[in-house]
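Some structures are shown below for you to check.
Derivation of every value follows stated rules applied to the coordinates shown; laboratory data play no part. The structure presented is a predicted model; accordingly, all values stated were derived computationally and were not measured. Cβ atoms are built from the backbone, for glycine too; each structure is taken alone.
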Structure I
Amino acid sequence: MGKRYRMETIAAAKELYLQRQSFRDVAREISSQTGRKASPGLIFRWAEKGRWEGVRDALEQRALAKVAEQTAELREKAMADTVRNQVAAYRSLWERGLDELRDMEITRPSDAIAMVDKGVKGEREILSNAVTRQFLVDVAVIIKAEVHNKDALLKIGQRLVELGIKYNLKFNVG
């Protein structure tokens, strides 16, 4: 592998390949760096012998996993903020209804009772959704740690998403 070219040159070619450059482009760059004609076939042989494609695939998988993890964290934070805001809105509604019942400044106590009822039910629904969602997330974390078959993980993940949708639809209807 290193008879005609220095190991640094081959390493530079590998880096270019890992950046998704074509064999032709890598050969052109190596030729310009060394002043010697490097063919795409030579770069291909280096890639085959060094198993560069497997390295590139592994790097891409790690990058995709990192992006997915960061995206999940951002979604989680946004969900927590949304839940907090929804709970606060319902709590405000039922507290207002209680205040009006205490002060008896309303003409129809049934309106205040309805506000309290709607506020309490809404808050309970939002908190139930949050608990259900957190439960599904915790189950998914356990499954991911224990199951190492990629296809099985994908199928289980899809089923958990469907279960989450089912619960969300159940709680949001009506």
Structure II
Amino acid sequence: MGYRLFVFDLDETLWCEDLEEACPYHGPFQMKGHHLATCATASVRLRRGTRQLMRSIHNCGGICSLACRGDAEVCGELLDAFGIRDHFFYPRYGLMEKGEAILEVLKEIEECLGVEIRPDEVLFVDDAPANTKEARRIGAATLLYGRDVRNLGELQTLVTMNCKTA
């Protein structure tokens, strides 16, 4: 079965945070190179290979989205700073359960694009076992970042294999 929708978490999956304080961080962010955005209380590093992974998914006809518990405004600012916001369709932010967020993304894709994607055609990638469990509950396939895939290069290989079998 080929995946048609790839949904990612952000924090500790597509990027890593280094917080100087225990409070939520916010911009403005300053870029230091292509992979590091900093603000007064945090540094956020985009994992190497993220841009290439997104391009590969799109080149294979896949759709990318996000299900992240982060603040929509802060995440959007960081996605813009990294130049990758346009890679993600109908992202979901906030405290919603990941399975429900995926179902909302599927509904919006069908309503806006006229494309019906079943939950079993979704691959969800997150670093938290509770979140992958929730996504499996609705029928999505999941990968636990750090255990099932150790880096984005491994995920890139899986996407490439998925593209050839789809």
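Here helix-only ellipticity at 222 nm (-39500 (n - 2.57) for each DSSP H run of 4 or more, over all residues; to 500) was derived from just one of the structures I, II, and that gives -30000; the source is I. Among candidates I, II, the computation of FRET efficiency 1/(1 + (r/R0)^6) of positions 9 and 73 (r between Cβ atoms, R0 = 25 Å, to 0.05) that gave 0.05 used structure I.
Comparing I, II, where is distance in nm of label points 7 Å out along Cα→Cβ at positions 137 and 153 highest?
Working: I: 1.9; II: 3.6.
Structure II gives the largest value of distance in nm of label points 7 Å out along Cα→Cβ at positions 137 and 153 among I, II.
For relative contact order in percent (Cα under 8 Å, 6 or more apart), find whichever of I, II sits highest and give me its label. Please list the in-between numbers first.
On the way: I: 13; II: 27.
For this comparison of relative contact order in percent (Cα under 8 Å, 6 or more apart), the top structure is II.
Here Rg and Dmax of the Cα atoms in Å, for residues 17-120 alone was calculated and came to 15.1, 44; which of the structures I, II was it taken from? This figure was derived from II.
Which structure, out of I, II, was distance in nm of label points 7 Å out along Cα→Cβ at positions 97 and 145 derived from, given a value of 2.3?
Numbers: I: 4.1; II: 2.3.
Value 2.3 for distance in nm of label points 7 Å out along Cα→Cβ at positions 97 and 145 corresponds to II out of I, II.
To test your reading of the models, identify which of I, II gives 66 for percent of Cα pairs over 22 Å apart when calculated. Intermediate values should be presented prior to the final figure.
Details: I: 66; II: 40.
Checking each candidate, the match is I.
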